[in-house]
Structure P
Amino acid sequence: MYGTTRGAWRPTPQRAAILEALTACDGFTSAQTLHAALTADGVEVGLTTVYRTLHLLEASGRVDMVRDSDGERLYRPRPADGHQHYLLCRRCGFSLAVDAEEVERWAVEVARATGFHDVDHTLELTGVCGSCRPGHDDGRPDA
């Protein structure tokens, strides 16, 4: 994936700065927003380097990625307990980790049945959270 072997991560000062800035973000963030934050902090790094680093982090399993309503990739550090799936509000970007054990079991079974190895998968759930739903103002996310 992206010209690298899965799990390959060589730390460099720029990559470390990108990962640190990503960790400081609240929730998922785009490469462009991350680049703007790094630039504002005086870190000299190109936008292409930010994109490449985020792809490497994704390929090595260090970040989770979702797409917003425009299809832009958004990233956040992967929690210590591993890969998760998220429900993402299309309006405000609020994200909520969801239980997806059935999806995980299904992916393992498909890999086993087809003889594939090192199978990755993406599950994207989007909707409108309770805070963004028109006429709903109690701030509680609901279905």
Structure Q
Amino acid sequence: MTGIDLRSPAFADHEHLPHNHARSGDNISPPLSWSGVPREASELALLCESVDAPPGGLPLWLVTGIDPRRTGLAAGTSHPGSHVHRNGYGENGWGGPIASHGEPHRYAFCLYALPAPVSIPHDVTADAAREVLDDQSVGHGILVGLY
């Protein structure tokens, strides 16, 4: 499986997400960029979930149908023509993390390269989405932020 290099100019891997991306801040999705998308990809899907949440939680962000020729997303946006799913707060689009007591929680952003369009229900759990995307993926990249 091919590895996609997923990055953000807002934070480094395993570093803190800036407050403006949190629910208590401006609640805007962080900017992302990527390279190394496999040629056989016909679409990309982006899933952000709390690694430390109990199993079965809803995603913070799930976007499917992203054009594989794109090389990133600006802060606060998703790709036109893509399908933005409901997040764990019951809203469409990004739902930033909430501050936790004690140790920071880990939030995994995973970009999947898919060989064919994927069908995922609008109100899917993060676990169910990840299972479908892992099964169909021809490559992926992961970036972890702390909050």
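What follows draws every value from the coordinates through simple rules; no lab data is involved. Since we're looking at a predicted model, the values are computed, not measured. Cβ atoms are built from the backbone, for glycine too; each structure is taken alone.
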As an exercise: distance in nm of label points 7 Å out along Cα→Cβ at positions 30 and 70, calculated from one structure in P, Q, equals 0.4. Which structure is it? P
Starting from the value 19: which structure in P, Q was relative contact order in percent (Cα under 8 Å, 6 or more apart) calculated from? P
Value 3.1, calculated as distance in nm of label points 7 Å out along Cα→Cβ at positions 54 and 134, assigned to which of P, Q: P
Which structure, out of P, Q, was Cα Rg over 2.2 N^0.38 Å, for residues 22-101 alone derived from, given a value of 1.15? Q
3.6 is what came out when distance in nm of label points 7 Å out along Cα→Cβ at positions 14 and 86 was calculated for one structure; which of P, Q is it? Q
Mean count of other Cβ atoms within 10 Å over residues 46-53 gets 17.6 when computed on, of labels P, Q, structure P
From P, Q, which structure was helix-only ellipticity at 222 nm (-39500 (n - 2.57) for each DSSP H run of 4 or more, over all residues; to 500) = -2500 calculated on? Q
Assign the value 15, calculated as percent of Cα pairs over 26 Å apart, to the correct structure from P, Q. Q
Structure with the greatest value (metric distance in nm of label points 7 Å out along Cα→Cβ at positions 38 and 118, set P, Q): P
